[in-house]
Every structure is written in structure tokens, then in C-alpha cells.
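Once you scroll down, you'll see the structures, which are given as C-alpha cells.
We did not get these values from a lab; they are worked out from the coordinates using the rules stated. A quick note: this is a predicted structure, and the numbers were derived from the prediction, not measured.
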Structure P
Amino acid sequence: YKGLLVFASSFFAIVGVALFAQWSILSNITASVIIFFTSNAKIGDKIKVVDGDNTVSGIIRDIGLFYTLLVDD
């Protein structure tokens, strides 16, 4: 029983560390899926992204799983 407990706790610790290390990738994939299914922006649309004091605007040329390619207008 004790050996099984050590194995299970080690397994969950390794899985937890692996998921934490991949958190950025997992959050990007999740955000991409959400944007893909809920966004009304499509290739050819002109958009403006505001992040605090930074502003980026352009025309969408490509939408991928990890990126959206904007061309400056």
C-alpha cells in the first residue's frame, strides 16, 4: 500500500510540473480556439488592438493556431 501511495504521489507531482511548464502553450491554444469559434474577425478585416498604452492596427492576412498575422495599414 505504501509503495502505491509513493508511486501515485510521484506521478501526480510529475504531471503537475509538466502541466505548469506547458501552461503558456495550453493557454495560447485555448485562446486560439475561443477566438476561432467566437470572433467575428476574419482574413481581410481591419482591426485595432489596444493593450494599455500600446496600440496596434492592421489588416488580418492570416490566422493560425498560435498567431494572427497583421499587415500595417
Structure Q
Amino acid sequence: MLDGPAPHSSDAAALHDTLLDWYRDNARELPWRAPDRTPWGVLVSEVMLQQTPVVRVEPAWRAWMDRWPTP
């Protein structure tokens, strides 16, 4: 069981804003995060990123999506 008071919705909203600000300032630009990316491209990236560094996945992901742009 958790000790202490339950968090207030204002605390959650503040955390939400802080995280979004951090992401806006620090997020890496990755091709599968593009606004026009399809769910297929995101799924392929998620599978490839399992226990594989991003730096190795990015070129493989681009090659995969060039060859198989749809499921």
C-alpha cells in the first residue's frame, strides 16, 4: 500500500506540463515519430527497437519501410 496522501489533479497537470516541456526541448528526431507516419511504421520501429540501440535501428527501419511500406 502507498504511504502518504493521494496526488492532486493539479500535481498531475503540473507533471504533465513539465514532461511535455522536457520532451519538446530534448526529444530526438526519429523517422517513426514524424506526424505523417503510419501505425505500420511505428509498429515496425517498436519491434526493431526491442533490445537494439536506436543508432542501429534507424538505417534498418528506413530500408524496411522502403521495401515494405505497408503490411
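For helix-only ellipticity at 222 nm (-39500 (n - 2.57) for each DSSP H run of 4 or more, over all residues; to 500), the calculated result is -19000, so let me know which of P, Q that is. All intermediate terms of the calculation are to be shown ahead of the outcome.
Details: P: -16500; Q: -19000.
Label of the originating structure: Q.
Name the one structure among P, Q that Rg and Dmax of the Cα atoms in Å of 17.5, 54 was derived from. It traces back to Q.
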